[in-house]
Structure 1
Amino acid sequence: MSANSSETGALWDGLFSNQINVYGTEPNDFVRLAAGLLKPGSRILCLGEGEGRNALHLLRLGHQVTCVDASRVARDRALTSFARENFSAEYLLMDLSQTLPSGTWDAVVSVWCHLPTTLRREVHAKLSSWLSEGGIYVAEGYTPDQLRFGTGGPTDLELLYDPSQIQQEIPLHLEVFQKTERFVSEGQRHQGMSATLQIVGRKMTSK
């Protein structure tokens with residue numbers, strides 16, 4: 001999920017234009033659990049945020065959220081849903097392959113944000129500068145085993161989360177790094193038993 005006027009942005013605009021709440025309205029289960037690790041009033045960067053379901057959950061918990069996604073359609077829907085509950089959030093319409101967000105946050109959240117290998121490595125490398133000391137990275141992505149299930153996510157093997165590769169790329173202390181097989185129910189596009197990798201990484205404080 002990453003573009004504005006590029007072909008990638010047009011692809012995601014087309015997807016979101018054809019369906020409302022493409023991935024449901026409830027936050028991702030792992031984000032819901034990991035939110036308990038956040039300090040009050042955290043500043044959070046949400047990558048590939050789409051229509052804003054995870055961001056809205058975090059806003060309801062009192063956090064400050066910056067969203068990034070490819071799709072103008074998804075961004076507009078997200079901002080509308082935030083405003084409906086009197087929340088506001090920065091939403092960057094951004095092609096991650098062209099530029100990456102700049103700033104510092106207490107947490108970075110990435111759910112189903114499957115990127116080509118080179119770009120994914122660049123994003124993971126940026127975690128060191130994006131995160132404040134003690135900040136956490138919360139991520140869930142489909143592993144190659146997901147191809148057996150066919151219940152959502154990319155079919156391109158390069159875009160899936162190979163645990164051995166991901167572990168080497170993340171420059172953080174990994175507090176949670178687990179392969180799961182669990183039932184995912186998120187809109188029409190993510191339904192059924194799924195093979196995922198769940199991650200919580202922390203930027204350790206300097207002594």
Structure 2
Amino acid sequence: MLAAVSFKKVTAANYFQELSFEVEAGSSLVLVTSGEDESSAIMKLVAGLSPPAKGTVLVDGQSPTELQEAQLYQLRQQMGIVTPGGGMISNLKLWENITLPLFYKTGHITEDIEEAGGNCLRKLGYSGNLMAMPAHLTQIEKRLAAFVRAMLSQPQIMFYCNCFEDMPQATRKCFAAATAEFHAESADRASIYCTSSAETARDLPAGSILSIHQPS
């Protein structure tokens with residue numbers, strides 16, 4: 001089976017050397033990193049935001065940094081990424097932040113989509129105003145909103161970048177359960193969790209755990 005994401009002896013300067021792993025379609029993996037910067041470096045390699053110093057990164061069999069702009073855009077449409085800050089646009093309301101990528105992709109937001117997004121937010125414990133501005137949200141609320149935003153686009157690859165840290169355990173378990181449920185909705189979906197906490201890693205619903213050590 002073709003790997004959804006493959007790192008073959010990948011080196012990223014100041015972060016890791018000759019990192020190798022594969023995440024097949026339908027599977028999930030936790031990467032325990034040395035910190036948020038290292039997790040972010042992996043995320044940027046997967047998204048084609050930076051090239052590896054050495055080695056090969058393949059996403060759906062393609063090297064992101066070797067693609068033309070239109071091809072890379074199409075590849076990124078298959079990805080959902082949740083970062084610690086949630087990636088909110090500061091001058092858009094919460095619900096606008098959640099639905100904007102899907103609106104760009106499809107040109108409309110259906111009632112079913114609105115219901116699914118609202119239900120997911122409530123299931124994750126958000127009871128605030130859907131029209132709240134990002135400045136009025138906590139960091140955790142922004143991460144949960146970023147997950148709902150990604151979920152609505154139905155990506156085949158989900159990347160969670162150090163977004164489970166600093167959560168109360170009950171919230172973390174609820175969030176982890178929601179990601180597991182979303183992962184299981186598609187037989188071909190791949191999920192990658194990056195965390196710098198071995199304790200947090202044990203709460204995440206992945207098939208395997210790989211620890212990464214920063215070179216001395």
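Here, each number is a calculation from the coordinates, and none is a lab measurement. Everything numeric in this text was worked out from a predicted model, so none of it was measured. Cβ atoms are built from the backbone, for glycine too; each structure is taken alone.
Points to keep in mind about this one:
- Among 1, 2, which structure scores highest (criterion: distance in nm of label points 7 Å out along Cα→Cβ at positions 94 and 174): 1
- Taking distance in nm of label points 7 Å out along Cα→Cβ at positions 78 and 126 as the criterion, the top structure among 1, 2 is 2, with the largest value.
- Among 1, 2, structure where relative contact order in percent (Cα under 8 Å, 6 or more apart) as derived comes to 34: 2
- Structure responsible for -8500, with helix-only ellipticity at 222 nm (-39500 (n - 2.57) for each DSSP H run of 4 or more, over all residues; to 500) calculated and labels 1, 2 on offer: 1
- When semi-axes √(5λ) of the Cα gyration tensor in Å is computed across structures 1, 2, the figure 22, 21, 17 traces back to 1.
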